[in-house]
Structure formats: C-alpha cells, structure tokens
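What follows is a set of structures for review.
We did not get these values from a lab; they are worked out from the coordinates using the rules stated. Everything numeric in this text was worked out from a predicted model, so none of it was measured. Cβ atoms are built from the backbone, for glycine too; each structure is taken alone.
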Structure 1
Amino acid sequence: MASPSAAWNSIAPAIMAKKPSPNMSDNGEYRVMTLRFEVPLDHMDPLRETLTLHAELVYDYKRASCDDDSAAPHHRPAKPSSSSWNAILRRNKPYILYLCGGPGDGNKHLRIPGLNKFALERGYQVLYVDYRGTGKSQPVVDAATISRFRTAAAQAEYISFFRQDNIARDLEAIRLCLSSTTSPSTKPTPHPLKWTIIGQSFGGWIALTYLSFLPTSLSAIYLTAGLAPITKSPTEVYTALYRRVIARNEAYYRLYPADVPLVRAIATHIFHHGPIRTASAGTAGRAYPVPPTITADGPQGKDRLLTAQSFLTLGRVFGDDAARPTGFERVHRLVQRMAGDLDRGGALTGDTLACYAHRSVESFRLHRRPLYAVLHEAIYVPHRGAAPSAWAALRVGLVAHPGFSWLRDGDFSGDHGDAEGSGGGRLFFSGEMIFPFMLAAGGDEVRVFWEAAEVLSLKRDWGRLYDLDGLMGNREVKVRAMAFESDMYVDFGVSREVGGLVGGCEVVHGEDGWGHGALKEGGKTGVVLGRLFGEE
C-alpha cells in the first residue's frame, strides 16, 4: 500500500476538458470564465474512472477589457471573445480559491457577491470550484448515479471517494493544470501558481487537509468558522455540539414558553395520525407527504415525508440569528401555524406542509444534496483504524439530554422529554445532525442511499485527512481563522484548541453576536474579510 505522502506527491495535472468560456456574471457586475477540468475518481488509480469538475473564475469587473485593467468605469464592452481565454489565464494575477461549506453543496460564483468585490479591489481573481459530485460537476452523486451500483458495498466504496481528502487532491490537480497554462515562458516554472484560500465551514476542513500534505502549493489560508476538529472523534465532536444545541433550545423555550405543549402536541399528532405509515430505515410512526420543491429542472423531493422525528430536526436553523426572521422566529411561526391547523380541523393542511418544506425552515435539503447526509459524519473520521462514526449524532443524542429521548423510537406518548414546562416536558429540536430516519423521510432521491450510509457508518479504513506533525510545523503558510463564540455548528472551544495546534495560525474572534455564516451575510462580508486580511 502506498504511503500517504506518495498519494499526494503523485497527483497529475487536471486536463482542461473544454475550451474556457469567458462571459458576464448573471448580475452583470463581473467578468466570469467557465472552466471544466477532468480528474480521476481515484488519484491513485487514474485509469479507473474520470470526473469532470465545473469551475467559475471571477477575473474582473464588467468595465475592463480582457487584456486591459485600466478601462474607464463607464465602459461596457461586449461579451469577451472566447479566443481571449488564454490571455486571461496568462495574466499575472493571484488567485483566491473560495471553498464553500458542505459537504454536498455546489459553489456558485455569486453566492457571496461581497467576496468578489473585496478580492478584485485587492488585485485577486476568485476561483469557485463545484466539488466532485456536486453542482455542475459531473457526474453528480444522486439517486440515478448511485443506482448503477448493484450492492450497498459498491455504492459505499464509490461514495467514499467524495470526502475532503479527494477534494483537496482535485484542487491540486487544477492548480497544476493552471500553473502550466498561466506560465508564458517557453521554459515553464515548476508549479508557479499558489492558492490563497478562503474557506467557510467545511471549506476549512478541505483547507487544513490541503495544508497538511501540500503546503508548498499554498500562499495563505483564511478561514471563517472553519477550524476543523482535527484531533476529535465523531463522538467527541457531537458531544460538544449537543451542548450548544441544548443551550439554543433552552433559549427558544424561554422566548416562547407557550410552545412547550404545542411542540409536543404536534409531534404526537404526526406520530399517531399522519395518513401514511412508513417503516423504512427506522422511520417510526406515521407521516405526512410533503409537497415537492418545484425548480427549473422540475419537481424535486418526491415522496418526502414529514414524520414526528423529522419535525424535531428543524433546530438546525436555531444557529441562524442574523437572518430576518431569525431561525427561532421561523420555527415558532411554523409551530403556531401547525397548532392552529390541529385546533381548527385536526390535520395539517397542504399549505402548512408547503411552509414546512421551504428551505428557510427545513434547511437540510437532503433531496438536493444527498452527499450531505451520507458523508456528514465521515468528514470527522480522521484516519485508517480510527473508530467508525457509527451514527455518532444518534448515539450521543440519546444520552445528551432527556429532551432528545424522541430519538430512541419516535414515540411521544408517556413521559418523553425533560421535566420542565407543561404538557409532559419539553421536546428539544436537534441541530446540524444527521440521523438514519432522515434518509427514509427525505424522499426517493435520498432513500436510495440508506444502505450505503449504513455501510459507511461502520467503515474503518478511511484515508488520512490530516498530518498533525505537518500542521504543527507549519511556518511558511499564513493562516488566520475567525471563530465565533455563538457558533452552533462549529464549537468555539474546539476551534481555539485547533488554532493552537496549527503552526502560525492566528485565531481571530468574531464580533459578539455574529454566527457561523457571518461571511455570507451582506454587510458583514467586508468586515469579516477585512479583519482576516489584517485591514482592521
């Protein structure tokens, strides 16, 4: 078996799969080049299968010509010619590589408009890559893709190639490809391009893997809510996160004490009176069918179900204090609406179920990003031989607090819940945790992953994600990371601990009251980036 270093040093340059296409951004503000790269599914076995990665390069404002950065601000040229792509790539302009959260999300170039503005004003261009299996990269890991494998073991083996270690390898392959493309000399400088990484949340996981094994490929790393728990097991990760989720539930019920009996009544009603009985993947009780989401590609989320247990996973939005309405307010409004339905007619209406299905409330969107479900715990398993994830969020939740006793069987009769409040005690909402029953309730696009997810939960031979000695010995790559004390998704204490382990890392405390997604929140983007880049 090859050593970990060999697996990284043998990465071959990606192949540019199609002539790059310069264009304008959808909002008309930026010049964007679409790039496609071919990389192997398995970088250690490049002949096995090929993936195509979609990337978007924001390289200028609309006012500038392809080769001239001095065009007047009012100048609005025509769409750049596709023949100019090589000239654009050859410009001596440093790259910011933006790594979004996840796993399982696409990475569109307009997801954080303020980031583009910040970068271009400072002479950078920004590359957004849809991670393997996501967005416009092909193939997308979805129900159709996974169904071509005949056994759960084969499905799991395929999915195992979509963790952050292989994402980092893909990014290195792209860097090697662009290094040769951007060197105008007939004697190319070996690997002249270095990334400046901005990593949000899971993007920080990828960045620390990259730094572990290929530090010479990086110029600097800036993280927001992205200090991965590199020394923690999945069980330890969720033990810390449940403490934060419990605190958020306590705050919710202090704000809305009348919701205590309503939440219990709603969960009990769904368990006993929903019109469809389900049993797949441990889904207990009955369930309401959820209207599919209508998108440009047609309906998505067919056969999604609202079960009593899936209702109580809505606490994922409890960490979203910046949005208006806040996560607390969105859940409270849904609780009030559901309770009103039950008072008036004894059943939840179609309009209420549609409100539940809206992404501002049911924010997991597993039917659109199944990799989030099947790899969410795997991203915490650090190396071969480590304890398997084994549905850690479920195991820890069962002992974390009586308010999560509904995780055991979904039965809401009797004395389930904690002792405070009326109506038999408080039922707590879970946070950013994945449970087996969520795959059953997620609809056709997710349910097909259930058996593979079970195999992955027991997997012990994952590749190594981090080189602790390499991270601790880092002196060449600048690392600044913003952590947020109120972050419900990435534990603040663990973040500070990890920051102390990474050589040269400076942990920047986020503003009081700011949370996990501050980088993505309009007026906060420039402040967050300014502090990270030392412009305070």
Structure 2
Amino acid sequence: MQVSEQPILRDLVLVGGGHSHVVVLRMLAMQPESGLRITLICTDIDTPYSGMLPGYISGHYSFDEVHIDLGRLASFAGARFIHGEVTGLDRSNQRVLMKDRPSVPYDLLSINIGSTPNVRQVKGAQAHAVPVKPIAHFNLRWLNLLERVRLLRDRFTIAVVGGGAGGVELVLSMQYRLRSELQKLGRNPDWLHFVLLTAGDSILPTHNAGVRARFARVLKERHVAVHTRAEVHQVAPGCLHTRDGRTFDADETMWVTQAGGPAWLQGTGLALDEHGFVKVNDRLQTLDDPKIFAAGDVASFTNRPLEKAGVFAVRMGPPLVKNLRLCLRDQPTVAFNPQRKWLALISTGNRYAVASRGSIGFAGTWVWSWKDWIDRRFMRQFTELPDMAPGAAPSAAPASSLALSAEESRQAISAIAMRCGGCGAKVGASILTRALGSLQPVERNDVLIGLHSPDDAAVVRVPPGKAMVHTVDFFRSFIDDPYLFGKVAANHALGDIFAMGAEPQSATAIATVPPGLESKVEDLLLQMMTGAVEVLNAAGCALVGGHTGEGRELGVSSFSVQ
C-alpha cells in the first residue's frame, strides 16, 4: 500500500466498487493527491466486470478472470478499504452511516453502487425469483443451479424475465452452458427448456430492427420460447402468471427487469427519479449537494436519459476523477458529454457475438473474439497493476493546492512541522477528550480510576485471593480499516489472558495515528478505539487508559491486559 508522508487534509469516500470507481482508483493511484485520504466502502470484496459475465455464465471465463479484487486495487491506490454496508447519509455532518460500525466522514462523496432489479413490486418475485443483481448473490444461486441441473432426471424449465440485452444474453449463456454440462455427463440436454418473457412488444427495444431480427432467429434456433407483451404480475412456486392471464411453467426464474436504486437512498434527502436513482447534472454532481457525486447505473441524468450500460459507467470514470480533483480545489467542474450512439457487443453464449451501433449491425465468431480482446484488455488494467514500490510511485500533487480554510492551513502547517518525538508527538488533548469521550467501556466495580475519571494512572482493585496476570501485545497494522484493526488488536491481546486461564479485568492501550487536521486524527482514533472497546466489552474487560502518539502510519497499537 502506498503510504503518504503528508498529513491528512481531506477525505474522499467512494461508496460502491462499480466500473466508474475502479477507474477513479486507478487514476488516483497513477497521479495521487497529497493530503487526500481515500476510503472505498463496498459490500463485496470482488467486483464483477459486467461485459464478461455472460462469458462466465457460458463457462468461457473463470471467476477470477471476470472479477476485480477491490482490496488489492484500493491498496494500490493508497486507499482504505472498508468491507461493510452503507445504511444512509448524515449530510449535515458529512458522514456515511454504516451498519454495525461507526460512520465514516467525508469532504467529497461519490456513489457508484449500480442498480438492483426491484422484485418487491411483483407478488411472489422476492420469494421465488432470482434477481441478477447483486451479482455476488446471483452467482451463489447460479452455482447451485448448476449442481441441480447436473442431477436432472426429468424436464426442467428456466424462465428469464426481461427482454433487454441483459435478459437475452443471460438466457442464451445459460442455455449453452447447461446443455453442455448435461452432454458432458451423457444426459439428455433436451430435458432443459428455456422461456424468455418481456412486457414490451419486442426483445432488445433499444437496438435496431436488424439486430432484433438476428437475435430472434438465434433464440428460435436454440429453442428458447420468446413471449412478448407478457408482463409478469405474479411469481409462484413452479410457474409465472402474466397480467393478461397466461401461465408459464418455471422451475427457476431469473429476474432481469424493473431495476431501481437501493432503498437507503430514499432517506438521504437527495433528489431521486421515479426509479430511485440519484439525479445528477452533466458534471456528475447531485442536484442537491455539489460535494456528492454519482456515476454508473445509480446516476440519473436530468439533461438526457442514458441507458443503464457498463460502457457508460466506464466512460464516466475519467470525467468523474477530473471533477473530484477540481472540487478539491474549489474550481469549476466540467461537463461529461456521452456519445449519443455507442457500440454494443452482445454475445450469444457460444463464442459468437452481435455488434450493434445505431442502425448498424454485424455478427460472427470474429466479433466475439474482438469483444474478448477488448474485455481482457480492460481487465488487465486492474489485474496487472504496475510496480508502485518506493521510488517507482508517481509524485503527488502538492497538498497546498487543496482548498483549505485559514484554520485548516494552520493545522496543516503544525502537522507537518518537526516533532520532538516525545511529548510533542502526543495527540492533542482536545482530540483525545472528544474521541475517548465517545467510547463506552464496560463498567466494573473493581476499576477505581479509569477512562472517564482520568488521572496520571489507572487504579484497579485486585479481588481477595486472586493473583494478577499481566500481558502486553504489540504489532503494526496489517489492514487499512481502523475499526477492524482495533478489533483484531484487542482480540489478539486478550488471547494470552485466555491462554493462561485467567479472566480479563482491565486494559490500557497505546495507539499511533498519522498526523493531519484535528478532525481527521480524531475520527481515525475514534474508529480504532471503538473497534477495540467492542471486543474488550464483550470479554468483560474495561479499557481504563493508555497513551496516544502520532506516527507515519496507522498501525502501531498495543494493549496491556490484566
């Protein structure tokens, strides 16, 4: 991980590991911003590249070939990676609210979390249909389906709801892969039946007539039953019901339609469209808050609608990072002008693809090979990362270029100034008071002087007939999530006490945090010690005091446990 010598002056938080944000991380890695702390928050560690998912379903690619390791990419960019779930925003205090952990502060925020098929709008869909997003959940169901199909002894029908490019590619990819699996096992592939349903008048409504006709022929040749004007209004075990009264058998239903934004956006106060996506201007900024950006599927452009396609999410990356840099300097942002026509390469499952752009369309195995080359070239940017060893890393833009208030500039100069390494390296008293005052260590009757009644030393009573067992534990941080590191460090320290068969009573801590603006240091200390106190409390052990200091990196933390 790249470690900055500069104090922390600004926080950029990236919510989601979508196509736009992976581009942002790589560009910030190649041209860092001094004084900028980047935090990536995502529920997934591996993020899929949508362009290669049909090939993964077809069996042409492995899991690793179509996924980007977000932890590795974040480390390459010198960013913190928080594997967690966002529950909302506290915009007045500029914090990202998290599930089961402290909130995360931001100065700039970018949201790139994609879209999710809304199965709640259709009766029974949530219980009996498999939405294609989140991809991680879909993949588990897909792997389970593969195993079930391998054990088939009779007819089995798979229905795909959604006639856009995603639905068409999915049904053809599954048809190719599952029939191939049965053939390998010497089973009858004709046991499998596939149905594609769309509420529209035709499949692929955003593509030209020639492309639609070509796919209609392919689907017919592959014995996929296509039903148009078939709006599904109920999903039941083993079947689907359409609004016009038709019923279709379905042993497994895949849902690739009616996408919307995640529910937590509803409570943010940000302007959303009718589908729950964040409204943005042509600079990718939200209409309500210029410090909050959105990109990819979750962004809804007010000037003109854009199709929810991975190609646009990728192309939003460079203008997004440019505008984030400009916003850090309080400079005017620039417009993103997406092309009105774009090239779509749609695969048919069997190493054959169709190219579609405006009124133009062509197809062949060579188109699939072309698509494969494009996709692999894109992925290599994130899987074959350049050497960023000391001396090889590019120089960062000077921190002085960031827009700071007079007080922030004073704090920055103080943070950079040489320290004596003794008392001068201590974290400031006001920072300590605020950070430690938020902690809630377990209360024990045998702790006479502790964290919330501080003195030069803690005082604890040894119960009659008991012996005091002491241990001290010390190691540098090996992860960049301060909350998680605090939990690991405390748990590791408790291990020696438990190994001695003793009961933990009290603990003191030494914590080292990088220098920066007071608010940045305070939050970092609070995140780390919150994680530690949660573990200590669970063991009935009271945090009674400790020592703090500033160092080059977060990562030196020790606990003395009695």
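Please compute mean count of other Cβ atoms within 10 Å over residues 137-144 for structures 1, 2 and give me the label with the greatest value.
Numbers: 1: 17.6; 2: 15.1.
Between 1, 2, the highest calculated value is found for 1.
To which of 1, 2 does the computed value 64 (percent of Cα pairs over 12 Å apart, for residues 337-384 alone) belong?
2
For distance in nm of label points 7 Å out along Cα→Cβ at positions 121 and 489, the calculated result is 2.5, so let me know which of 1, 2 that is. It would help to have the intermediate numbers written out before the result.
Values: 1: 2.5; 2: 4.8.
Of the options listed, only 1 reproduces it.
Consider the structures 1, 2: one of them gives 46 for percent of Cα pairs over 28 Å apart, for residues 129-448 alone as calculated from the coordinates. Say which.
On the way: 1: 46; 2: 60.
Label of the originating structure: 1.
Assuming 0.10 is FRET efficiency 1/(1 + (r/R0)^6) of positions 177 and 305 (r between Cβ atoms, R0 = 30 Å, to 0.05) as calculated from a single structure, say which of 1, 2 it is.
On the way: 1: 0.10; 2: 0.35.
Attributed to the structure labelled 1.
Thinking of 1, 2, which structure, once Rg and Dmax of the Cα atoms in Å is computed, gives back 23.7, 78?
On the way: 1: 23.7, 78; 2: 27.5, 89.
It traces back to 1.
If distance in nm of label points 7 Å out along Cα→Cβ at positions 153 and 481 comes out at 4.4 when worked out from the coordinates, which of 1, 2 was used? Please report the intermediate quantities before stating the final value.
Numbers: 1: 3.8; 2: 4.4.
Only structure 2 yields this read-out.
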